[in-house]
1. Kirkwood radius over Cα pairs in Å was computed and gave 17.9; which structure, P, Q, did it come from?
2. Identify the structure, out of P, Q, from whose coordinates distance in nm of label points 7 Å out along Cα→Cβ at positions 54 and 78 was calculated to give 2.3.
3. Assign the value 0.9, calculated as distance in nm of label points 7 Å out along Cα→Cβ at positions 6 and 94, to the correct structure from P, Q.
4. A value of -5000 was derived for helix-only ellipticity at 222 nm (-39500 (n - 2.57) for each DSSP H run of 4 or more, over all residues; to 500); which structure in P, Q was it taken from?
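Here, each number is a calculation from the coordinates, and none is a lab measurement. Predicted model only: the values in this text are computed from it and were never measured. Cβ atoms are built from the backbone, for glycine too; each structure is taken alone.
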Structure P
Amino acid sequence: MAASSWIFWAFLSAIFAALTTIFAKVGIQGIDSDLATLIRTAVVLFLLTLFVYLTGKWANPFNLSKHTWLFLGLSGLATGASWVCFYRALQIGEASKVLVIDKFSIVMVAVLAFLFLGEKPMLKDWLGIVLVAFGLVLIAFKR
């Protein structure tokens, strides 16, 4: 799998997302979940700023279109809300169950991409999406 492949980067994302949850579950012991989210966000901001600067990718953000600002801003708001909710759930619940419900976003993304982005999954894709949803429900609500 080549480093230029989206699959390569998606797998790395999954690995880091899994580590994020485990590290967060350990790190939020004895601390307010909102403060933990703030600390995490500050670390992300610092590292991304350093990364963008050192790789020569810095560009003046004020030169971006209003459309770009609007949707990246909305994405940032959704990310922040997701992180706050995720950390609260993680502080209260089991990491494996919290993450399973959080990953219901897989199903939601498929439906929203169909409705708003014009993506057209084939029948086999919809079957997979339904199976993912069913599997998530089975795992999340096992007794």
Structure Q
Amino acid sequence: MNPRRQGDLGEFSAVEWLWSKGHPVWYPLGHSPDVDLVTRIDGRLVGVQVKTSTVLRKGRFEVTICTRGGNQSWNGLVKHFSSARCDWLFVLVGDGRRWFIPSHMIEATSGLRLGGPKYAQYEIDPGRPLTESFAA
């Protein structure tokens, strides 16, 4: 699946879930490297970074949370995840499972493995799977 399309599907899933919980959603104007969405939770505006993954190894989904460029002329610099740049991390994985994790709870800076006990308390109701048929 085209990575940009996969990312869009992750954002759509986040918007759908946030709306279902009564949270309004705004998109930053232009490209924002730190947040994909803005919402209001408990009366406070918060930034949400959205990630997706279809990589399943040993029963866990591997999710890259750092940014490695995004264009053909990548210079090799990696922007590691930091809770200082967003308030929440929303993740959609291949089978439709989703997590909404407070950024201050994330210890990793490059990647997460989801589907085990560590972030289980942040797993939310499932969405639609990230499959080719969904993306068509």
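1. So the calculation was done on P.
2. Q
3. Computing distance in nm of label points 7 Å out along Cα→Cβ at positions 6 and 94 on every structure in P, Q gives 0.9 only for Q.
4. For helix-only ellipticity at 222 nm (-39500 (n - 2.57) for each DSSP H run of 4 or more, over all residues; to 500), the value -5000 is produced by structure Q.
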